[in-house]
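Just so it is clear, none of the values below were taken in a lab; they were calculated from the coordinates. The structure presented is a predicted model; accordingly, all values stated were derived computationally and were not measured. Cβ atoms are built from the backbone, for glycine too; each structure is taken alone.
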Structure P
Amino acid sequence: MEHSFKPAKESRTIMTQLIFPLDTNHNHTMFGGKLMEYMDKVAAIAAMRHARMQVVTASTDSLDFLAPIRVGEVIEVEAFVTWTNRSSMEIYVSVESENLFTGERKKTVTAFFTFVALNEHGKPALVPAVVPETEDEMKLHASAPDRYGLRKKRMQDRRRN
């Protein structure tokens, strides 16, 4: 397969969910694990849209909970591919909550997920390079090699221990 290019917008994926009492803990705020499940699903869809093949989650980092999400609020989980290596893709995921009565919206969580594309034999496969177009996409794309280097070092350090 020759190396191809795809705009970041082609991978953009958005999920909207209303938060119910069963989604929350004893403080009436959303369970972090439930939110991480949504984030992983949306990131996986973005990765598959980019690669057009099976993918697996390789890592999650910089998972930052910025504000609580409460019962009755709506969340929008958004993901897109920010950067690619040979077979891996970095996906930026952000979550915004909205109070449907006041209209107040706030960024509640951000994270970077790394996925690896797999061919029909379950082996890592080449993915298209991503082309950033918006200012946010360009900033994330420009800073991605540094994050990649930190992830790689972290993985090497873990293998040694």
Structure Q
Amino acid sequence: MQGPRTYTVDEAHKALEHYCAYQERCHLEVQKKLQSMGMIPIAIDTIINRLIEDNYLNETRFAMAFARGKFKIKKWGRQRITRELKMRDISAYNIKVALQEISEDDYQKTLYALAEKRCAAIKETNSFKKKKKLVDYLLYRGWESHLVYEVVSELVDG
């Protein structure tokens, strides 16, 4: 019976180049991937440094792509995006840069469209319960509470 596959530093580096070229990755993902490949800490550091030097790994670029994608595709608010980036050990500076990818105009329009769509889908007749369901939904998606309450009162009380 054969044990787990072992990699040389060069083989692991090549594999991680493909891993990073396929989609933007953060340092934490790359580190976990290398650990799962059985690489020792010194090899992990060496490979990560080479990936950064060769521009396969760039946390600012990752954070910007992450924020754009989660906002446009999943309709997440700034708070959820910030929380998710923090969980990936992204610096406060890179989070700030990433959030600038979202225009204020798009942000407002997206929140309103999302709230409208969800409001129409909630089959609750009691306006208080309907409001609560809509607020909970939007807060869970990471939209700021003051914006959520504004849009919900406009839609439900209208």
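Where does the value -21500 come from, among P, Q, when helix-only ellipticity at 222 nm (-39500 (n - 2.57) for each DSSP H run of 4 or more, over all residues; to 500) is the thing being computed? Working shown, then result.
Values: P: -10000; Q: -21500.
The structure behind it is Q.
Each of P, Q could give mean projected area of the Cα convex hull in nm², but the derived value 11.1 comes from P. Across the set P, Q, mean count of other Cβ atoms within 10 Å over residues 38-45 reaches its highest value in structure P. Assuming 0.2 is distance in nm of label points 7 Å out along Cα→Cβ at positions 70 and 142 as calculated from a single structure, say which of P, Q it is. Comparing all candidates, it corresponds to Q. Tell me which structure, out of P, Q, gives 2.5 once distance in nm of label points 7 Å out along Cα→Cβ at positions 30 and 86 is calculated. Source structure: Q. Here the criterion is distance in nm of label points 7 Å out along Cα→Cβ at positions 54 and 102, and among P, Q the highest value is seen for P. Using relative contact order in percent (Cα under 8 Å, 6 or more apart) as the calculated read-out, with 27 as its value, let me know the right label among P, Q. Clearly, the read-out refers to P.
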